[in-house]
1. When semi-axes √(5λ) of the Cα gyration tensor in Å is calculated, the result is 35, 20, 20; to which of the structures I, II does this value belong?
2. Suppose you compute percent of Cα pairs over 12 Å apart, for residues 56-111 alone for every structure in I, II: which one lands on 71?
3. For distance in nm of label points 7 Å out along Cα→Cβ at positions 104 and 224, find whichever of I, II sits highest and give me its label.
4. Where does the value 1.7 come from, among I, II, when distance in nm of label points 7 Å out along Cα→Cβ at positions 176 and 200 is the thing being computed?
5. Relative contact order in percent (Cα under 8 Å, 6 or more apart) was computed and gave 12; which structure, I, II, did it come from?
6. Taking mean projected area of the Cα convex hull in nm², for residues 88-135 alone as the criterion, which structure among I, II has the greatest value?
7. Where does the value 2.5 come from, among I, II, when distance in nm of label points 7 Å out along Cα→Cβ at positions 32 and 256 is the thing being computed?
Structure I
Amino acid sequence: MTEKEYNEHPGVRRTELWRIHESPEKYKWFKDHPEDPTPAMLFGTVVHKLLLDRDTFDNEFAVLPDVDKRTKAGKELMEAFTAENAGKTLISSDMLAQAMDMLERVYTDPYTNRLMSSEGMNEHSVFWKDPDTGLDCKVRFDRVCYLPDRDEEHPLIIDYKTASDGRTDVFNHVMFKLGYHLQAFMYTEGAMKSFGLKERPDFLFVVQEKKPPYSLNYILVPGDSAVMRAGEDIFRESLGTLKQCMEMDHWYGYAGPYGEPNEAYLPGYMSLGDEEE
């Protein structure tokens, strides 16, 4: 299944559930007003495509020629190029060069090579109906692989992330800020439903920095971990909220369904001092 076919297939995806978690109002707004990808998002898509599905890269992307668009000849060449590549995403030669430099680092890393060369499949889409809410869900794995020390009951679900800072503590913070723990649960939930697994598989983030030396890190979320359970809590809560909002056609904001004030609270890092006994 192509990315386009996956996008058109009905089902709730992880990014939508994270919007619901922020507020149903945000979910509804972005659903009705889809945004164009940011340069950072586009770059991540390019690297993903080259890493996971290079054979079809030219079907979806075209590299802009180096022409002087201030001249008549340059404008004509650019117009002809754009017409010839209608429907494709146009990227700069600098973006492609940076992506290829990153992938060279990936291919020289022994552990990443082991992940990519083991039995498995890339860009695999799965769909299922959540039994509690009846809502259709969908995920698209970057990679599912079966390492030699894992049997078919214990695949490894892999997601490749580009990052400005790949250090473990930094990525761990970003994980909870952007809902990657929700992703870990939802993707492994899809794997269990699609592959008929009895145990929740582990989820592995392959994190690569976008600047030289393009360092790599590997962040594992075990299937039975507290991080995975935190992702499950958001998954269950957000699906329930989505179903409720769909039934009521009421997409409320931060103040909740009844518009009540939220009470201020002390953050965990603050202390009022030792209490007297």
Structure II
Amino acid sequence: MLSTPATDMDRYAKSHRSGADVCMIDLEDSVAPWRKEEARRSAEAFFTAPSSAGVRCGLRINAVTGPDGLRDLLAIEQYPVKPDVLVVPMVESARDLEIVERVLAPSCPQIDLFAVVETPRGIDNLAEIAAASGRLRALVFGAADYSFATGTSLAWEALVHARARLVNSARAANVEAVDSPVFAIGDADGLRREVPLSFDLGFSGKIAVHPSQIPIINEAFSPDPGTLEKARRIVAAGRSGSVGIGVVDGAMVGAPFFEASRRLIEEFGSPADRVLSSTGNGSAGNGRKD
């Protein structure tokens, strides 16, 4: 998910072609208070511009507990083309998403919601937040604000507990988990170290603050050919086995392995792979998709 300030209209076209899965225009932290109204008006043009196939266009509004967030919601009602995704920052309870629903439900029923959790209170209320709206598609971890609020550093180790709680709550609610960005744009080595840690912890993806970060993030969250080939063998074992446990490459595999491999093939495999993965027996999966 690539974040671009709404006031940087000259970067809109590049954002659309960046290779990110979600291209997000930001009305919040990257916009000075005296430019909020300008940003609201400018952002409208982002959603009417052509975008690459498969890209979802998002908008991060201001916190809905303040006047700018409410003005953002009212402005969206007037946009001729609505965002695919609305990113709601500073979510601390179900109430924040309920406010969004009350304003947008009548005129914008198709917009998906991403909730940014970035305060200690938000972390405490994760289960409530994750169940607050039927259109919630992801929980997003906001490292910078959480670090400031708790007095911790931005180091991975200092924030791993909060990240793990967010991932667990997201998966329990069957929604995605998106990790906070690496803010040092020029630190490619630091990004390469952190992205695999996000992946291993269970995150679905990571925010980018510059297009140069997108290839590194996409590579880390995409399986290499060897991983895909092993997934095919595990799915095949699940389809052909008469019991719930099999052996693949010398390792014992059971239902969780079959399901994880099936999901991997559904997302990243070829059309033929996906047909095969969907025709297995009960061992190959239970139809759940996170």
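1. On the way: I: 35, 26, 22; II: 35, 20, 20.
This figure was derived from II.
2. I
3. Numbers: I: 4.4; II: 3.9.
Comparing I, II by distance in nm of label points 7 Å out along Cα→Cβ at positions 104 and 224, the maximum is at I.
4. Derived from I, not from the others.
5. Computing relative contact order in percent (Cα under 8 Å, 6 or more apart) on every structure in I, II gives 12 only for II.
6. I
7. Among I, II, the structure yielding 2.5 for distance in nm of label points 7 Å out along Cα→Cβ at positions 32 and 256 is I.
Every number in this text was worked out from the coordinates using simple rules, so none of it is lab data. What you are looking at is a predicted structure, and each value in this text was computed from that prediction instead of being measured. Cβ atoms are built from the backbone, for glycine too; each structure is taken alone.
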